[in-house]
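Just below sit the structures, each encoded as structure tokens.
Where a number appears in this text, it was derived from the coordinates with a stated rule and is not lab data. All values reported here derive from a predicted model rather than from experimental measurement. Cβ atoms are built from the backbone, for glycine too; each structure is taken alone.
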Structure I
Amino acid sequence: MSVTTDWIFRVGQLLGSNGDMRFDQELFIRDGIISGIHDAADKSEAAEATRHQFKDAKRVNLPDSIMLPGLINSHHHAYSALARGLPIPEALPDFPAILAGLWWKLDRALDEESIRLSALLTARDSIRFGCTTIIDHHSSPSLIKGSLDLIKDEFEKFKLTALLCCEITDRNGQAAFKEAVDENLRFIESQKQSARMRGMIGLHAPFTLSDESLRYIANVRPKNAPVHVHVAEDETDVKDAKRQGYSGPLARLHKFGLLDENALLVHGVHLPEEDVALAREINLQIAHNPESNCNNHVGYADPSRFLDTQVLLGTDGMSSNMLYSLRFAQMMMSGWSKQNSASMEWAKKILFENPTRYLSSMLERAVGKIEVGLPADFAVFPYAAPTPLTERNWMYHLVYGLGDNSRASWVFANGQPVLEDGVFSVVDEAALAEAARTAAQKLWTRFSKL
């Protein structure tokens, strides 16, 4: 890792903390903290004083580039990182079959090595695509106790910020249920003072949890601890709730006091109108994952059903490429939403404004901003705009220009350079790839025996 403590970045475009795109900017970093941001043409006394203070700094000139605040992935599954190419012996015709035949076997096959490497690969890929903050939902029924620390340790190698939780479900028996509850509670308590890592209460879909289990979780959940729950990804969840006399799974969760404005709901593809109205009334946060929904054949979670301020963009483990996911979400919104309108303001909200507000609230500090006085946390993307890039059209360039070519060249995370001119400063990529292939083969062998 570089030992340089003073840096000057001069970039063609920089997204300011107020959501305004600024042009030809100089950003000054000292000891990991942003000390100043000035127009390159600014010759004022203050700007010149800053430049003088940084006369010995390392300078990085990137005129054909866009500097964005470190991106936020509002729903991820790091544990799935070693599943790419996993042989599936039989066709999986619907979502229940996909759960039983793939994900519920994969998570049981995870051990300490595969959990660590999955987290490290996810961290590496996230940084590669400019993402420095992750909300992750973990599952490893064969190794529950301490599993969140394994992920935390690997994420910290890349200086990531994260909210972590462990899946609670009845499907692995009472002992595993209790162990998962305890793991969430332990991690929440251990990280309650951390500026970069916090815990959540992670629930699998409500159809895998009994009323007794939901009541127990509600009784032990610490006050204000956010619930991170998969809801109505498939019709199974809704049918189960209605069979028990509820309008839908949200109504059921609400009965047990598990929903508040801090709750993060994932998917919501098949939520009935009564549950959508409840989500709007409580102002629940909705993690939108259109790539995964398509991949799992579960349908389209039309985000226009919710308030623009409620929707946050996630990947659900499909990838760590947030700008590509944004492009996909924008295309799906334009083509399939009943509202049939996908404005760039909406895209800006789900990638920047809403996740920034939510994470800043959960971590009790500013997240997702490039601002004087904050730790340097940003990604620089090479981009020589082929058409004029202005204050009014820059989101179009992000979606249509960077959306399918979104590898960062420089990334600072929590004040530290972790990607320098395309080279990772915290990991040997070749060694990581070799270790991952070896671990994946062992994981796949265990998977095949389940």
Structure II
Amino acid sequence: MKKLLLAVFPSGALLLAGLWAYNSLNSAMGSLFADRAGLLLAFGRLAGIAGGLGVMAQLLLVSRAKWVEPLFGLDRLTRYHHLCGLVIPLALLAHPPLIVLYHAELTDSAFLSQYLAMLKWDYVPAAAAGGALLLAAVFLSLPFARRRLSYERWHTAHLGAYLGLALTLGHQINLGGDLAASVLFSRAWFALLAFAGLNLAWYRFLKPLWLYKRHAFTVDRTVMETGDVMSVYLTGRDLAAFAVEPGQFALLRFWAPGFKLQAHPFSFSKPADGRELRFSIKKSGDFTAALQAGLKAGTPVLIDGPHGVFTAAKLRADKVLLIAGGIGITPLRALAEKLSAAGTDTVLLFSNRTRKDIAFAAELDELAGNGSFKVVNVLSEDPGWAGEQGLVDAAALKRLVPDLAGRDAFLCGPPPMIEALKTALAGLGVSRDRVHYELFSL
């Protein structure tokens, strides 16, 4: 079923491309490929089609649909979404001038005067505003702009893209040449749009509400693990039916003043036991600081998830190496418990600055009581530490895990650390298919 659903969008896109070519060759004016004006119109329409399909693809990529997310991982889908967002503006920017040039050539008008005249057409002003909102969302997601915005402002700008898409619908229906020329094209176009929109509506908005109605997730208590890491324990109804794999994460929306407008990704930091769920959160910005200061027991929680493929299903070897940096321990803490319970030979290298930064120290020591699990804390800024000091680099890996090449490696930490570890592991003979990681920059 998943493969069938995966084939729907690319198959539909190919059908639309074929119908565009057919319509262009067999238009009422003859082949649009026969002269310059026809080419402007044909490729102007193609740019509009490509831009529309790109926006639909974006909706699917961020829908968190369960038929696609497990195959790639939500972090990779999000990166594809970012890359796709860099291509869409090319189509959106090409469509208007090509169409304006076509009409200007027909009427022997200057480009600017023709453009201003077309802005008075029905549905064109709304489409222009919608296109501007879509382009604004793309622009504000570019690295140089994104770094200057808070998450809240960036997220608000992204929501404007949905309004932008809605504003273009009238233009598509009433002025889209290919939609008007072919009933099959029109049906395929709106079927794809509905497919993308329904997936987005269900997985992003309706399913979390359905899960809350079924399980009534509620904050039971909070526990400070370190000076800046807080664990949030949730209870609810029939939690045994809420399936979670150690290593996964979810987007949480705390339904309380100051929090309900935002959903953020947090990892399950212990295996689900049917009685409660635990997420552990580091204070790293305004939202998490406010959460640690003001989250109260009894707060309802909407859960979008679980998500992620950073689980034991990835295992290829019978031995495992876990490497965590700081709060990156959260999914690995849950995974470590599962591996330890299964008797899997597991080594955890846990990198922190100082002893006070080691989260779950007592829990990890308890797991280490099982002979199959070993934890090594590596501290970079604690001169009095009697254990391993420095960074988890190639030299440390070779010394601390001599059988490294025979293990699967699970990495979680800051992106620069992940990149450095990937390079080090490759240099030490660990094949790429045995190195697993997820980057939660949603």
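Side notes on the structure shown:
- Identity of the structure behind 139 (criterion: volume of the Cα convex hull per residue in Å³, calculated), options I, II: I
- FRET efficiency 1/(1 + (r/R0)^6) of positions 145 and 361 (r between Cβ atoms, R0 = 41 Å, to 0.05) derived as 0.90 - corresponding label from I, II: I
- Test item: relative contact order in percent (Cα under 8 Å, 6 or more apart) calculated as 20, pick one of I, II: I
- Answer label among I, II for the case where mean projected area of the Cα convex hull in nm², for residues 369-424 alone, calculated from the coordinates, equals 4.6: I
- helix-only ellipticity at 222 nm (-39500 (n - 2.57) for each DSSP H run of 4 or more, over all residues; to 500) from the coordinates reads -16000; which among I, II: II
- Comparing FRET efficiency 1/(1 + (r/R0)^6) of positions 25 and 89 (r between Cβ atoms, R0 = 25 Å, to 0.05) across structures I, II, the highest value is found for II.
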